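Peer 1: Have a look at these structures, which come just after this line.
Just so it is clear, none of the values below were taken in a lab; they were calculated from the coordinates. Bear in mind that the values here come from a model prediction, so they are computed numbers and not experimental data. Cβ atoms are built from the backbone, for glycine too; each structure is taken alone.
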Structure I
Amino acid sequence: MRYSLRQLEVFLAAAHFENITRAAESLSMSQSAASSSLRDIEQQFDIQLFDRVGKRLQLNELGRVLRPKAEALLAQAQSFERDLSQHQELGLLKLGATLTIGNYLAVEMMAQFMSENEGADVNLKVANTETIAKMVENYELDVGLIEGELLHSELEVIPWREDDLVVFCAPDHPWAGRQELTDEDLLEAQWVVRESGSGTRQAFDRAMHGLLGELSLRHELQHTEAIKRAVEAGLGIGCLSEIALRDAFKRGSLVPLRVPHRQWHRRFYIILHQQKYRGPGIDAWLALCSAFNVSQDYNSEE
C-alpha cells in the first residue's frame, strides 16, 4: 500500500483546520512531521490536494472529491481496530442536537443508548440548526438531530418525529384568559423569540407568513430557558416547542395562547453526511431514534 492511515489523518486534519500547525497539534505531531506527511502523499501520487494561500490550506477540487472517501476509509479502519480490541464495539458516537431536542430529548436517549450498548459512549454538541448542519457537513459530528427544514446536497435529511409550536404568555398577562388571538393581536404583541438560524425561528417565521415584517420582535434570544424567563418576567409573549413548555404549563408559571388559524406544526429531522461511513454505532443510534419516536411520542401522552 502506497499510503498510510497516518497520512490520511494528516490530510483530514489539514482539511478541517485549513492550517498545518493546528492540524499537527490536533494529532500530537510536530509541524514538520505533519508537513512532511502531507508532502509525501502528494509527491508519491504526483497530485496536489490543497491550494496554499499564505499559511492557509484550502482544499482544491481533487481534495474535495477525495475527502469523503478518506473519511470513510479512516472510519472503517477505526471500527476494525475496535473489533480487534473487543473492548468497545460501538465506541464514541459524536451527536449534535438543536436546543429543544438537546435539552428535552437527547439526554434521555443517550442514557438509553449507553445502557443498551455496553462500551458505547456519546459526545453531545447542542447548537442551532445552522451550526449542527455545518458540523455534520464538516465531519465533526456523526449524526445531527435538528428542528429546522434543510436542503443540502451533501446531507441526507430523514424525517423523524412530529412537533408543534405553542404561543404562550405569563399567567398575569392581560391575554392569559383570552379564548384565542387574532392577527391584530399578533401584530400588537411584543415578542420574545429564538434567533435567526434556529429551527424554532424558522417554523415561527413560516407560521407568521404575511405578518412577519410588521411584528414587534422585541428580544431574540439563543436559549429556550431564557425566553421562558423573559416571558415570565412580562417582557412579551413567546413561541416555543410544546416539549419545552410542558412542565411550565403544568406548574402554571406560563399559560398557552390559542392561535388556531396559524400553522404551528413541524417535524424534527435526523441528518447524516451522505458519504460518511456508517458503522455499528450510527446504525444502533438510528434504530434507537426509530424506537424512541414510537414509544416516546409526546402527542400520545396528552
Structure II
Amino acid sequence: MSSLLTNSAAMTALQTLSATNKKMDITQNRISTGYRVSTAADNAAYWSIATTMRSDNKALGAVQDALGLGAATVDVMYTALNSTVEVVSEIKAKVVAAAQPGVDRGKIQSEIAELQNQLSNIAASAVFNGENWLSFDSANAGAAADREIVSSFTRTAAGAVSLQTTTVEITGTLLIDTNAANAGILDQDRSAAFTFAGTSVTGISLMDLDISGVSDADFSADMERAVGLVDAVLSDITDAATNLGAIKNRLGLQQDFVKALKDSIDRGVGQLVDADMNAESTRLQALQVQQQLGIQALSIANGNSQNILSLFR
C-alpha cells in the first residue's frame, strides 16, 4: 500500500543508511587510531588485558634502565679490577727480578712504589654514579652493604607482582679499606706468610711491601715469601674479577631477555587490539559503496510520494 503518511520504503532505506554510517564511523576510527579495540566499549576483556600488559611493559622498561645502570657500574668495577691484575702482575715480576743477587733492589723498589701508587689511584678512581665498590670504609654498614640490582618484574596468574634482584657482594671486591681495619685485598695484613731476614714482620700488606732492605744473604727465603705474598694478592683479585665477570655476563643475558620479553608483550598486545589495516581499508571501500547505494535508495523511496502526487493532477 502506498501512503503519504507512512513511507515504509524511506524508513527502511534510512535505517539501512544509518547502520552503514555507524559501521563507517567504527571503521574510520580503527583506521585513524590503528586499534581494533581502543576503548573498553569496543571489547572490555581485551581492553583490560591490553591495558594491564602495557602497564607491565612500562615496568619492564624501568627494569631495563636499572639493568643498564647496574651493568655500567659492574663494567667500571670489572675494568678497574682487570687493570689491577695487570699492575699486581707487574709488581710480581719486579719482585722476582729483585731476587737475583747483586741487583739494585732500591731502584726496583722505587718502581714498585710507583706501581703501588697506581693501585691506589685505580681503586679510588673506580667510581660510577657515586658508587665505588673497590675503595670504601668497611666499618660503614651502608658503604659495605651488598648491592641489589633490579633485574626482573613478574606478575603471577593471581595478579600479584614482584621484583627480582641480582645481588653483588661488594665486600669481596674491596681492594683498599679506608678504615684502619685494613680489610681490603691490597692493604690487608699478610704478615703470617712473610718475613724479612728470618724475622716475622707485623702489619705487612702489598701496599706496604718494601724489598729494598733485603740482603743477599737472606734473599732466597725472604724474596720467595715476598713473591708468595704478591701471588696471594693476585689470586684474591682474580677471584674478585671472576665473580664480577660472572655477574656482568648474567646482567648482559638478562638485558637481552628483558628486551625480547618487552617485544613479545608488544606483539601479544598488538594481536589483541591492533586493527588489520588491509581488512579495514577493504571494509571501508565496501561501506562507501553501501553508503552511496543507501543514499540512492532513500532518494528513490522519497520519490514515491511525488509519484502519488502526480496521480491527482
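Peer 1: Work out which structure the value 30 belongs to, where relative contact order in percent (Cα under 8 Å, 6 or more apart) was derived from one of I, II. List each step's numbers first, then the result.
Peer 2: On the way: I: 21; II: 30.
Of the structures listed, the value fits II.
Peer 1: One of I, II was used to compute helix-only ellipticity at 222 nm (-39500 (n - 2.57) for each DSSP H run of 4 or more, over all residues; to 500), and the answer was -13000. Which one was it?
Peer 2: I
Peer 1: Out of I, II, choose the structure whose coordinates give distance in nm of label points 7 Å out along Cα→Cβ at positions 153 and 169 equal to 4.8 when calculated.
Peer 2: On the way: I: 4.8; II: 3.1.
Corresponding structure: I.
Peer 1: With FRET efficiency 1/(1 + (r/R0)^6) of positions 105 and 241 (r between Cβ atoms, R0 = 30 Å, to 0.05) as the yardstick, tell me which of I, II scores highest.
Peer 2: I
Peer 1: Going by distance in nm of label points 7 Å out along Cα→Cβ at positions 97 and 225, which of structures I, II comes out largest? Don't skip to the answer; put the middle values down first.
Peer 2: Working: I: 1.5; II: 2.5.
Comparing I, II by distance in nm of label points 7 Å out along Cα→Cβ at positions 97 and 225, the maximum is at II.
Peer 1: Continuing with the same structure: Could you tell me which structure in I, II was used to calculate distance in nm of label points 7 Å out along Cα→Cβ at positions 185 and 233 as 2.5?
Peer 2: Working: I: 2.5; II: 1.2.
The read-out comes from structure I.
Peer 1: Looking just at mean count of other Cβ atoms within 10 Å over residues 73-80, which of the labels I, II belongs to the structure with the highest value? Let's see the in-between values first.
Peer 2: Details: I: 15.1; II: 21.6.
Of structures I, II, the maximum of mean count of other Cβ atoms within 10 Å over residues 73-80 occurs in II.
Peer 1: Hey, distance in nm of label points 7 Å out along Cα→Cβ at positions 41 and 137 derived from one of I, II reads 2.3; which structure? Display every interim value, and only then the final one.
Peer 2: Working: I: 2.3; II: 6.4.
It was calculated from structure I.
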